[in-house]
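Presented below are the structures under discussion, each in the form of structure tokens.
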Structure 1
Amino acid sequence: MSAELRSNFLRTQIQDDLDAGRVSAVVTRFPPEPNGFLHIGHAKSITVNFGLAQQFGGQCHLRFDDTNPEKESQEFIDSIQEDVRWLGYEWHGEVRYASAYFEQLYHWALHLIDQGVAYVCDLSPEEARAHRGTLTEPGQDSPYRARSVSENRDLFVRMRAGEFSDGERVLRAKIDMASPNINLRDPILYRIRHADHHQTGNEWRIYPTYDFAHGQEDAIEGITHSICTLEFEDHRPLYDWLIANLPVPHQPRQIEFARLNTSYTVTSKRKLKQLVDEAIVEGWDDPRMPTISGLRRRGYPAAAIRHFCEEVGTSRSDGIVDVAMLESAVRDELNRHAPRAMCVMRPLRLILTNLTEPLELQVPNHPADPSFGHRELILTRELLIDAEDFREDANKHFKRLVIGKRVRLRGGLVIEAESCDKDGDGRIQCVYAQCVTSVPGEDPEDGVKPKGVIHWVSADHAVPATIRQYDRLFAVPDPGKSEDLGAVLNENSLTTNASAMIEPGLANAAPEAVFQFEREGYFVADRYEHQSQRPVFNMTIGLRDTWSDPNG
């Protein structure tokens, strides 16, 4: 178990509850609304809720708070379940739904009416906003607040029966229109929605609000600790009021922690949906998106995401975490676990003038871990190297191939460039070099060592591939402040290279397999599009942080 989970304030409060006998076993829940894909902020909530349950030997439920059918879909439900499992967690029992409790919630709403603490209100949304007041001024009572219990009950039953149109009436709690906490100014408990539900079909024509349903769902399920983010802190008095005024079988405790916000990222569902709807990205799982499915498709390991969430810690103070911290966790994880391979992004022909026969090489798959084994590569007379790895002449700082200078081919021989061919515009078309050594790994007998190491592929055996090189989607640290997302986009967030050539074995890579392409970065075989006949790799991350590196 991580040090973060052992020491955070949530753990301390839960331990106090156990020690004091207020709870005998810990039950948490992860309660997403199925109205979008999960993002990196949800990953933090997942690691907290599932992690606490694991640490205390308890249970964590997966429950969909599906109270708004107009914005929800089975697609989102399926993606959320897949994301939770991919991150490495399993919920206790069956998947749960708020909609499974609709009948009980309805009867509890009738209970509030019968107790005189809920009423049916006919104010329009505009009128209700005018009556609500401001942060500095109290609200005004609705003219329908004094309705009798019998009238309220009759109207609410008729609301359920579908007798009224959307927005015509709502059920409100009768609390305090002068409360300094606006959430207690007679909040809405039920609204009319003539919309079919993905779980209940057309059975219901009224739906509970999130605030009304959430605490009662926790009570039904025996949740001991309702862990949520700080934006719900002002909702906690309402959460507690409803629990106190209803005959619930259990009394859960709500505790808030700071949500995870990362730089160069937006996590607003509205803005993420805007990116998708306006085709700024290619779907919820576009590798530039901060969604869990997007990070997965980009090749971010689940272990790195979990480690990042643990490293940032759990606190009561909101702030923005540098996304470079997440990227560093990804690099560390992949440096240990990604096998090496070679891909030439900008192919340039290289002829080894004195290589008479192909040479079989055994190249290690990981320079620091022999357990990764070796792969066989064929060094042929004609190779492809990266065009940026050759210069006719260069200063001493250029550690690659120069005419009259030597380099080592990765896993192969030492070569020395002799000459090059150019086209009519002076562009280099082919380089000629001689092999200075004949045995892989050996140094030249004359003692003149190579200046560097370059990667290569055999022109006879290499396979063409499409390489998508990704960068951060936004060019500014806090894009969420801008209402015009188009104005803060990074224009270079995606570059597609259809000219790359890869080792032949990479064509058969399993979807989602991640490799370090020597001297280029980490790349993942696309989980949907990669095929042996048409390899597609997505750039996961570069070998170093070029955003903070002044030489990047």
Structure 2
Amino acid sequence: MTHSQKPNNFIQQVINSDIESGDVSQVITRFPPEPNGYLHIGHAKSICVNFGLAEQYDGVCNLRFDDTNPEKEDQEYVDAIIEDVRWLGFNWQNDVCYASDYFDQLYSWAQFLITQNKAYICELNAEQMREYRGTLTQGGVNSPFRERPAAESLALLEQMKNGEIDEGRMTLRAKIDMASANINLRDPVMYRIKKMAHQRTGDRWNIYPSYDFAHGQEDAIEGVTHSICTLEFAANRPLYEWFVANLPLPSKPRQYEFGRLNLNYTVTSKRKLKQLVDEKHVEGWDDPRMPTISGLRRRGVSAQSIRDFCNSLAVAKTDGVVDMAQFEHFIRDDLNNNARRAMCVLDPLLVTLTNYGADKTEQFTAPGHPNRDDLGERRLPFTHQVYIDRNDFSEDSSLSRKKFKRLVIGDYVRLRSAYIIRADQVKRDASGEISEIIGSIVPDTVGQDAPEGIRPRGVIHWVSASSSADCTVKMYDRLFNKAAPDAGEGSFLDHINPESLRIIKGCKAEIGLASACAGEHYQFEREGYFTPDSKSSELVFNCTIGLRDNWNS
């Protein structure tokens, strides 16, 4: 897209105008997660917007960690976020940035604001501060420490930094307007005392900057031209702009907000996702039922489908809720085009073919993908005993062909890419359950039409009994059974779908899948799309998604 073309969204309009006016020569954006959890699908949209705009305008997008709160942050989250952004297909030209890289500069700017009579040390405790701040409809009251002399505030700030003052005793606050209609401008806290080691700076600091104080200044240090965030930060923008206007910054960034991605049948609050993990409702942050990028990856959702989904969404000035089915459409479309085909029998029922030699084996071939010659062929060993799915057989010979297109006693069915077979009789175990079908092949029917007088009901999948791969299949469904699980009364945990995970052991897959690796994608005939579980040392397949939508959204 050239800059003279009609832009797709309001941010592109802003950028085009800035470039044409000469205010911006190089577009610089940033993606600034706090490392207090794993990235989720909502973050994916922000990643696509920020990195996508930088790519579109031949600019730069920084990956920056807003690591200003060591109480909730961890190196594990930093590493996971870096891996997720790279996996999604995005790169950054500069080194990874951290708010902690700028702690010295931020502290110096805090001192500057004190000298300008625009910040002060306040000794109100948290409860008193809430009382003085007022409400959304009533203005606040000035702190009794608001007119503290600058020299005294500077000395106390240094003592705070050196760990000489207890936590909760003091804060550094910006001096703005306690009567402002915007509660964010009522002398917000810039620094709090937290005597806690930081994952990058160790024990050096006993005070840490607030997000609101750090964020705009980080943008200025990095030369960010368009600081793009989601709508919940719109009320913070006047504060962002106040700091930018009142500090001697190397550049003057601007903040713009767009609607965040809200997806039904899930939650994207980091606090709630962490609760799911901590209370062991899920295996971990990368549980395939989680809306995290790592969970989606483990489930078999491709990076391309996530990017396509995010790029299909409007970048608008309003929030909205996207139907899960829309996301699932992109997942299915991608997998339909790119997943290799395979056969896996989830509920094996043995079929013994009496007119096929017990010591005989043939090798049949089937395409890796019906429309992708580049995915080659796969070999299917055929032996006198095969497994079919128990659901593909019925003793009821009165079933109409239209109603049941599978194997019936005394009738025929074709095995995919192999022979037509007939079911002749069944064997039962001690409990009366069918344990084996005795049948026969129709000779010369591999790749050939059925002989006259034989009309197979349909085509079913199968695997060789002696040459197949034992595996476990994990069938996943939506984690919540309510479209808005965190809306209304009660806890969002009340709406966890009890059928979100079903583990099926004793499955039989075609032998070529014995060497399947995590990251590969397969369509199991008539079952859905699957990928090997990256966390399992045994052969376990995670169900990415079914072949069709079974939900009424």
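No lab work stands behind these numbers, since they all come straight from the coordinates. Because the structure is predicted, anything quoted here is derived from the model rather than measured. Cβ atoms are built from the backbone, for glycine too; each structure is taken alone.
Comparing Rg/Rh (Cα atoms, Kirkwood Rh), for residues 319-358 alone across structures 1, 2, the highest value is found for 2.
A value of 1.1 was computed for distance in nm of label points 7 Å out along Cα→Cβ at positions 87 and 519; which of 1, 2 is the source structure? It traces back to 2. Using mean projected area of the Cα convex hull in nm² as the calculated read-out, with 32.8 as its value, let me know the right label among 1, 2. Computed on structure 2.
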